[in-house]
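Pasting the structures in now, so scroll down.
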Structure P
Amino acid sequence: MPGSKPPVRVLITCEHASRRIPGRFAQFFAGSESKLTGHRGWDPGTAELGRALARRLDAPLLAGRASRLLIDLNRSASHPHRFSEFTRGLPPGERERIERDWWLPHWRAYREFVEGAAGRVVHIACHSFTPVLEGRERRVDIGLLYDPSRAPEKRLCRRLAAQISSRLPDLRVRMNVPYRGTANGLGQQHRRVFGPDRLVTIELEVNQALVDAEDWPGTKAGLVEAVAAALADSD
């Protein structure tokens, strides 16, 4: 209708969905299987959460296909830790190949989706975090990360926190914990390109203790419905 707002498009991403190392590079990770299967290698639970959200919201899903220890899809091109200690010292040609085959397609698809959308894009990045880091317990179950200077992100996270708490009242939900929503990452870098009228980007961080728990399917379902309800009430 004339004068009506373009529809909001939702995009789900899971940058650390996989712990896979392509065969060509497996030799560089020999003897380091524990790191690949641990929290540094991937974000367990995010692939299934991302798929569930994409189905429920009828949204596209961009999911990483290799371990973050090959190359971190949630780090910008200039970030010093985009390549890990396993790949940082590879010859320039090999690093360029990794970037071309694994990092660039993810970032390019994201940028093209936002550019091609007629209206606002709501990007929800699914991540999970280790319950204990460097001997310290993280006293949070769900973290909602956003940029406090972007009002639509702040409002969405407040609605989402309320929806999660109403469905899963035992969970500890906190804002910009265990990480800052303005830290270097896929969404953060694209905030520099797209204003809040075009892009709302938040991260849904899940404690991996929830993923390992017997009732994870119920928790996952509750999170999916909470996201759907928060988006249905969006401005």
Structure Q
Amino acid sequence: MKILIIEDDRLIRNLLKRELEKWDYQVEIVEDFNQTIEMFNKIKPHLVLMDIKLPVFDGYYFTREIRKTSDIPIVFISSKSDNMDQIMAIEMGADDFIAKPFDLNYAISKVKANFRRAYTYDISEIATSDKFQYDPTKMEFEYKGNKIELTKTENTILDLLIKDINNFVTRSELMQACWQGDDYIDDNTLFVNISRLRKKLSSLGLEDVIETKKNVGYRFNEENI
């Protein structure tokens, strides 16, 4: 598995590279931040570790650019650790967040957890009805001839909701499916990913198709299509 580190602190990126290589990951480091996207396209990594504050452009910009062509896991590593920075990172398309300073073992566990989530989840077959078509293998949802593309986490959430369509799926079930019981994932992460999924569905004219019931969970309500 290939990992690209986009981090301007030489000490941190070299420590991460050395530790990750102990686990047999192939690690590349961006040296020229003017060539970040070009290097990403050349390396074709399976996961990106990204700082927020970078020379030239910030990590949010590079995340938006990467998301135009790829849905690989992006994990932010940054000293900006308050909730709003984490929420902003996830809204921009990141999958996870590691706050500096961090323990190297903790960082490695985050990387391994993101690889498990991204590359081992067992998705269902194409789901169709007279109202919509959902293809989890392509991570696409189509309604009235218009399509939206989903990130891996959004796809996992929608897949689970549609598997049990019109019934509520608990928060813990969604957390387990998306993050494999990762103790470091909090409610904010689930909330932001569902909000992002709702926004994409809303762009198709589906405003209220994902419903929330307090202390119960979420459901995909086909009656609202």
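None of the figures in this text is laboratory data; all of them are computed from the coordinates on show. These figures come from a predicted structure and were not determined experimentally. Cβ atoms are built from the backbone, for glycine too; each structure is taken alone.
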*With relative contact order in percent (Cα under 8 Å, 6 or more apart) derived from the coordinates and found to be 24, which of P, Q does the value describe?*
P
_Label whose coordinates, when FRET efficiency 1/(1 + (r/R0)^6) of positions 105 and 169 (r between Cβ atoms, R0 = 30 Å, to 0.05) is calculated, return 0.15 (choices P, Q)_ = P
*Comparing mean projected area of the Cα convex hull in nm² across P, Q, which is largest?*
P
*State the single structure among P, Q that was used to calculate mean count of other Cβ atoms within 10 Å over residues 129-136, giving 15.5.*
Q
*Tell me which of P, Q gives -10500 when you compute helix-only ellipticity at 222 nm (-39500 (n - 2.57) for each DSSP H run of 4 or more, over all residues; to 500).*
P
*Using the calculated result 3.6 for distance in nm of label points 7 Å out along Cα→Cβ at positions 113 and 137, pick out the matching structure from P, Q.*
P
*Which of the displayed structures (P, Q) returns the greatest value of FRET efficiency 1/(1 + (r/R0)^6) of positions 57 and 209 (r between Cβ atoms, R0 = 30 Å, to 0.05) on calculation?*
P
